[in-house]
Structure 1
Amino acid sequence: MGFLRDLFALDMMIVFFGGLFAQFMAEVVFLPMIWSPRRIYAGMLGIAKVPWEPPGYFTKNIIILVSMFFFIKYICLLGFQIYTLRYCSKKNFKFSKKLTNVPAMFGMLVYALIYVLPITKIPAIFFKQFIPFVQNLVYGIPMSFAVTFGYYLNKQRIMDDVCGT
């Protein structure tokens, strides 16, 4: 079971592309859905105001971090389920769910590192007019490698515990 052999397997590709688009999904898709004033819970959150106000800096970043964390967790969970079903036709949802914390934390650490060090985003400024959503790719590309590496570290553990090899 080598890294290069597993790199192009379906489960690794799902995890890689899930990590690549996690920040995009959190900022462009999940944040507007969660913070919509038309939701049932909008009155409880106090966002059903006229005129509507977008979330503040702190609230926006918390929502993005939490939604990215859970998005990566469930993408990795899907990858673990596919991996164990492919090799031994068994799956263990609870154990797989426990092991998804490591890849999600790797992704969050890389996101925080890029967020704190703005010099990493400077090359994206030059290509902003040519490449759509390049600001999301600045976060997504390193996050996808970190999430895939964290996923790969746990593959042998899940294989031993679920398949019994």
Structure 2
Amino acid sequence: MAIRYAFVPDKSYYRTLLARYEKQRPSSRGRLPVRVFLLLVVLVGLWGYGYATGAGWADLVGCVVAFMSVLSFVALVFPKLVLLRQARNRPDFNTRGEVSLSEEGIFIAGPGQAVEWPWEAYPAAARFPDGILLMRKGAIRWLPDAALEQGTPREATELVQSKTQLRHVGRSR
């Protein structure tokens, strides 16, 4: 039995896709945002100590804190903004598309395109309470349960689990 999803990849879709991708990654310990936050906490503490004691170097540390705050905001937020902007430039943005999952592979159809991928093309997947994220190097595809037209979330999960390395993230159905 084929599982069929139909949805419109809009701004909300791509935001959810990026959020699910971030959430499925292994522990956040040691990742860039955590390291930047910890460094800023240390620098703010150092600046506060220097300011309270009247140390001459406190102004320099304050400048470093301000610079690091702006730089970290740009480094952490800017890539997501660029990805969302690229998504808006895709030919399938805001147009109805379909994704079908079967024993043979993954079939993607949209305006002016029809592509079929074997399951080997997407070796990893993550199951969330509200959908499935298919992943391969350089590409991710979000399949929200709300977009199911044929099949059930359970059937989709069983099929994907039989064809990929599926991880469950959060509470799944």
Note to self: Using FRET efficiency 1/(1 + (r/R0)^6) of positions 12 and 132 (r between Cβ atoms, R0 = 25 Å, to 0.05) for the comparison, can you identify which of 1, 2 gives the largest number?
What the structure shows: 2
Checklist line | Structure (1, 2) behind the derived value -15500 of helix-only ellipticity at 222 nm (-39500 (n - 2.57) for each DSSP H run of 4 or more, over all residues; to 500) | finding: 2
Margin query: Comparing Kirkwood radius over Cα pairs in Å across 1, 2, which structure shows the greatest value?
Written below: 2
Notebook entry, point to check: For which of 1, 2 does mean count of other Cβ atoms within 10 Å over residues 76-83, calculated from the coordinates, equal 22.5?
Noted result: 1
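The value 34 for relative contact order in percent (Cα under 8 Å, 6 or more apart) was derived from one model only; which of 1, 2 is it? Working shown, then result.
Working: 1: 34; 2: 30.
It must be structure 1, since only it matches.
Laboratory data are not the source of any read-out in this text; all were calculated from the coordinates shown. What you are looking at is a predicted structure, and each value in this text was computed from that prediction instead of being measured. Cβ atoms are built from the backbone, for glycine too; each structure is taken alone.
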